[in-house]
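Listed after this line are the structures, all set down as structure tokens.
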Structure I
Amino acid sequence: MITELGHFALILAFMVAIVQSVVPLIGAHKRWPGWMAVAEPAANAQFLLIAFSFAALTHAFVTSDFSLRLVVANSHSLKPMLYKVSGVWGNHEGSLLLWVLILTLFGASAAWFGGNLPPTLRARVLAVQSAISVAFLAFLLFTSNPFLRMAVPPFDGQDLNPLLQDPGLAFHPPFLYLGYVGLSMAFSFAVAALIEGRVDAAWGRWVRPWTLAAWIFLTIGIALGSWWAYYELGWGGFWFWDPVENASFMPWLLAAALLHSAIVVEKRESLKSWTILLAILAFGFSLIGTFIVRSGVITSVHAFANDPERGVFILLILAIFMGGALTLYAARAGIMEARGVFGMVSRESALVANNILLAVSCFVVFVGTIWPLVAELAFDRKLSVGPPFFNLAFTPFMIALAIIMPIGSVLSWKRARLGRVIHALRFPALLALALAGLVWAMQTGRSLMGPFGVALGVWVLAGVAADLWARTGRSRDLSRLARLPRADWGKAVAHSGLGITVFGIAALLAWEEEDIRVVQTDAPFTVGAYELTLRDVTQFEGPNYLSTMAEIDITRDGRAVTTLYPEKRLYPVARMPTTEAAIDNGILRDLYVVIGDEQVGGGWAVRTYIKPFANWIWAGAIIMALGGFLSLSDRRYRIAAGARRSAGAEVPAE
């Protein structure tokens with residue numbers, strides 16, 4: 001009964017979404033307050049209906065209702081409760097329902113917190129947001145219904161993909177979707193502003209908190225996915241340039257560009273046209289990511305579905321929304337004339353350079369991701385574009401971005417003096433060069449990556465410190481720092497996080513040690529400064545898997561460091577093995593051990609890594625997200641702030 005009610009709520013939400021996407025638009029055009037007022041209760045009703053539908057599906061998974069086809073395909077009665085719940089979104093249909101739930105949550109949030117927006121703009125934003133809901137609810141109901149029943153329910157289910165039975169990946173999709181779908185609000189604001197015929201400083205302030213929230217959640221989601229791949233897949237890496245990894249990274253890059261571009265719109269009323277375009281493209285790349293994950297056109301360990309018909313439906317959604325938005329963008333080009341002018345040496349110019357680097361790097365990732373498909377369709381050639389291409393083509397843009405970042409932070413708006421910038425950053429530059437030289441002197445027979453990464457990370461961090469020091473004024477009054485707006489502190493924290501991540505990546509790639517060998521029991525072997533001894537290999541039965549676990553003692557200079565227990569698991573229901581790496585985490589290094597197969601001549605294959613500063617990569621990502629949250633808490637960047645002065649302003653008629 002609950003399942004049927006969930007299905008009915010989904011259909012009812014589809015009908016409400018159609019009304020919400022049409023009636024407020026007409027009301028805004030005709031200036032009919034009653035019709036515009038339909039948007040808010042409709043947005044609330046739509047969210048509540050989808051929330052009930054999602055709860056009904058979750059109930060089916062938690063209670064192991066094997067009369068439901070989706071539960072049979074993605075659950076099992078012996079599965080731990082966490083993975084029964086995460087199984088709801090560990091598949092195409094359930095994850096799409098989660099997508100729609102978050103989409104309607106953002107729409108309802110715009111209704112809750114958008115009270116000081118001009119009524120016509122609020123009505124149009126909610127209508128555009130609902131139009132996106134209509135498209136995805138149609139996709140869900142007509143091609144991916146999660147509530148289909150089994151004619152003859154089986155005794156038990158087929159289990160969830162074992163790779164997805166992990167805490168990191170249980171929380172990875174919800175955060176990622178909060179980011180993906182959050183960019184729909186920036187898109188809705190952009191389209192609504194184009195329809196309205198006005199893009200100004202107030203619009204720049206309205207769109208920033210939504211973009212910032214999406215960027216924060218994308219940062220957390222990407223970091224969780226990277227962390228999961230690091231310890232779960234047993235490959236020992238943090239990023240593999242997998243197509244699905246790229247699908248989340250491209251919107252993140254564009255969202256970062258949009259955040260910085262919106263600052264220029266708000267402060268200087270410049271870059272209007274470019275900012276609107278970024279808002280459209282950021283959500284467009286979220287849709288492209290959805291296509292990559294769900295169409296099956298590109299093979300990936302993360303892909304949800306392998307169904308060309310569903311891929312065609314997503315392409316149709318992409319064509320309608322991107323084609324319509326870009327056509328409107330072209331038609332409204334005249335309203336986006338920039339008012340502010342600025343010199344070549346100015347904060348505006350630095351932000352323009354920031355945007356160019358982020359946008360071009362996104363394009364590079366897109367080309368590398370999609371090129372194998374293009375080559376197969378156009379030239380009938382099967383190609384693989386891997387890390388060598390991405391590292392070579394992408395890295396220079398990120399290096400340039402890190403170099404520009406501290407410079408842009410200390411530049412003045414409109415026109416700046418280069419001499420003042422050099423004076424402000426002389427100590428960060430000297431510190432970065434000195435530490436790079438020290439690292440170069442200490443390391444022997446290694447590449448420049450280590451010293452260069454140290455210099456770049458220190459440059460960004462010291463640049464943040466120099467910017468804050470400059471805020472104390474000539475009197476060096478430290479109390480002024482306490483009075484800085486939260487957004488300024490958020491910027492400093494987020495930029496510091498990026499510097500830490502840059503350093504962590506460079507240090508890991510430059511100084512990592514790897515060892516692969518066949519190991520006999522009680523036969524010590526050395527990796528770097530550590531001595532490892534395989535003591536025993538045992539087998540036992542877990543809740544829903546069979547495990548082969550090794551016990552490996554690790555010492556250094558004769559002193560015990562730790563004992564690690566790497567595993568190989570076999571999930572009998574899914575008939576799939578997984579690797580469970582054992583990691584001794586540390587601030588300065590990780591000891592990473594993977595047990596392989598038993599060898600014919602005796603012994604076990606063991607892969608060992610010493611990974612310096614590995615955790616700095618994810619620590620930097622967490623710090624970036626914290627900086628975003630700190631900025632989001634600034635009252636100036638809430639939706640209501642800044643709108644008061646223009647809430648009653650008359651909007652030009654179309």
Structure II
Amino acid sequence: MKRNPQELEQVHRRMSRRTLLVGGLMGGFAGALAWRMHRLQVDEADQFRLLAEENRINIRLIAPARGKLFDREGRVIARNTPSYRIIIVPEDAGDVDAVISRLSQLVELDQEDLNRAMTEMKRSPPFLPVTLADQVSWEAVSRVAVNAPALPGVTPEVGLTREYPRNADFAHVVGYVGPVSDYDLSKIEDPEPVLRIPRFQIGKVGLEAKREDVLRGKAGAKRVEVNATGRVMRELDRREGQPGADLQLTVDAQLQTYVQARLAGESAAAVVIDCADGDLRAIASAPSFDPNLFVRGISVGDYRALTEDKYRPLANKTVQGTYPPGSTFKMITAMAALEEGLVGPEETVWCPGHMEVSGRRFHCWRRGGHGHVNLLNSLKQSCDVYYYDLALRVGIDKISAMAHRFGLGERHDIPMSAVARGLAPDRAWKNQVHDQDWRVGDTVNASIGQGYMLASPLQLAIMSARIATGRAVAPRLVKSVDGIEQPSGGGGDLGVNRANLDRIRRAMYAVSNDRRGTAYRNRIIAEEQRMAGKTGTSQVRNITKEERARGVIRNSDLPWERRDHALFVCYAPYENPRFAVSVVVEHGGGGSTAAAPIARDVLLQALYGGPPPLTAYPKGDRGRIKAQQEQMEQDFPALRAEASDRA
């Protein structure tokens with residue numbers, strides 16, 4: 001059948017369009033394929049060559065800069081400083097021993113560091129860098145750089161490390177940092193990846209550990225390309241981390257330095273607290289140690305010297321140490337009796353030098369007794385029998401409750417390590433802890449701060465501040481975080497009778513300013529700065545009946561560790577309290593001879609904001625005080641530098 005020409009023409013047109021369409025599609029596909037092949041084989045050849053070698057993209061963390069620490073006046077307490085170190089990549093070095101030998105001719109290498117580095121090389125892949133020397137000088141870095149061709153695989157690096165410029169002055173407050181250990185990681189349920197950065201530093205003790213959450217900061221990150229063996233080929237991009245928050249403390253660095261210097265030679269602690277807001281102006285434990293020793297790992301010899309010292313320099317005695325408060329506790333017993341209406345201010349108790357209780361004789365410190373004493377004279381002369389009598393009337397539960405109200409037996413919330421609760425026992429406590437009934441003799445012992453009663457120097461300072469103000473003053477160590485002020489510790493009203501509290505204050509004033517007061521020799525003469533205080537001496541050994549019969553052995557004749565602890569608490573000015581101070585001298589003997597002179601000097605230093613005028617001291621003390629100040633400036637360069645700054 002023949003088709004007419006018109007139909008053939010239509011078929012031809014349809015076929016041509018289809019051919020062109022199919023041909024166009026095929027041509028486009030072929031063109032796209034050719035373009036893609038050119039891109040893969042030419043433009044992206046390097047990238048795919050790396051991919052052929054099984055390279056991959058890794059995210060690596062960048063350690064953040066740790067937050068800095070400042071005192072209340074902006075003086076630096078802890079900072080980050082550049083740290084030069086020398087590293088080696090074993091696979092690039094080739095003969096590692098030969099390279100290290102050549103390096104040792106240019107830079108002094110510590111054998112202990114070398115041993116640590118060799119151990120690390122054996123357990124790490126050969127392409128990972130290992131530190132041979134840390135905290136080296138710029139001159140050493142320069143010598144390594146100049147001789148780089150002869151030291152394959154060896155590279156100088158710069159990083160940040162923690163530094164404590166005031167050395168031992170803040171060791172117990174701030175603590176120190178150190179490299180993250182397996183033990184550190186085991187204590188954390190879900191460790192952040194940043195903690196696995198080699199040699200990353202975290203707080204180990206003290207404020208550095210307690211405020212690790214804000215000081216650490218947030219890690220940055222960089223994208224790097226590594227090959228199949230893990231070697232870095234190139235860095236693709238990076239995002240810097242967020243530095244940690246800067247903390248300003250309430251402590252005055254100049255006062256802290258003075259207190260540490262004043263405690264030198266003793267195993268002691270002192271706390272200065274601001275009565276208005278609870279700011280800890282100084283909190284010092286002696287002897288101290290240099291926290292910089294711990295930052296990169298303390299040597300065995302240095303650590304042994306610290307742990308074998310009988311004065312225990314690693315212990316923070318201000319918050320960790322608890323001691324029988326001795327006669328500094330008598331204000332609490334008196335307040336409990338006054339608040340219960342069981343004693344009047346002029347009511348007297350006869351003190352013959354002892355009291356018989358349940359067939360046992362409890363002695364007063366003064367063998368011949370004090371005769372008839374009222375409240376004021378009992379504190380002024382520190383009569384023990386008066387408080388034995390009060391305690392039997394008021395009972396231990398009321399005494400314990402009053403102790404807690406004034407800050408004893410409480411764990412105060414400050415960011416320091418091992419803050420002790422102390423102990424203000426009652427009947428229920430002994431039954432629960434010792435499974436024994438409370439005895440009347442326990443009450444008698446507790447009335448003068450002995451027996452089970454325990455308090456830290458921090459708690460005693462808080463007690464003194466609360467007596468001085470009638471408010472629940474609470475300690476504050478951190479003043480601001482990144483400039484944001486932290487809550488004040490001024491506290492609300494204690495809820496005690498003001499007339500009763502005034503009676504206690506007048507008695508404490510008499511302790512320091514009446515000729516028969518136990519701290520009269522350590523009074524403050526300046527009228528506007530007069531001090532109220534209380535001495536305390538706590539026994540650390542039992543005195544037998546036989547020893548009393550032949551005469552109690554003097555502290556000076558006993559071995560150091562068997563001598564009594566010396567305590568003193570005070571505040572000033574009496575009329576308008578600004579600061580409260582507590583001092584504990586371990587095995588110092590008497591509170592009036594060992595602790596009171598230190599407390600008086602520290603309190604004056606705080607009141608005057610530096611060395612006080614000699615006219616603030618009794619005339620008979622001025623020559624000795626002047627010589628003491630000059631000697632301290634000579635022995636402690638930091639004090640001398642601050643004296644020069646003031647001049």
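Just so it is clear, none of the values below were taken in a lab; they were calculated from the coordinates. Computed from a prediction, not measured in an experiment: that's the story for all the values here. Cβ atoms are built from the backbone, for glycine too; each structure is taken alone.
With helix-only ellipticity at 222 nm (-39500 (n - 2.57) for each DSSP H run of 4 or more, over all residues; to 500) coming out at -11000, pick the structure among I, II it was computed from. The value was obtained from structure II.
Computing mean count of other Cβ atoms within 10 Å over residues 375-382 gives 10.0 for which of I, II? Traced to structure I. Quick one: distance in nm of label points 7 Å out along Cα→Cβ at positions 255 and 359 came out at 2.0 when computed from one of I, II, so which one is it? Going label by label, the one that fits is I. If you line up I, II by distance in nm of label points 7 Å out along Cα→Cβ at positions 111 and 159, the top spot, with the largest value, goes to I.
Computing P(r) over Cα pairs in 10 Å bins from 0, in percent across structures I, II gives 3, 13, 20, 18, 13, 10, 7, 5, 3, 2, 2, 1, 1, 1, 0, 0 for structure II.
1.09 is what came out when Rg/Rh (Cα atoms, Kirkwood Rh), for residues 311-406 alone was calculated for one structure; which of I, II is it? The read-out was computed on structure I.
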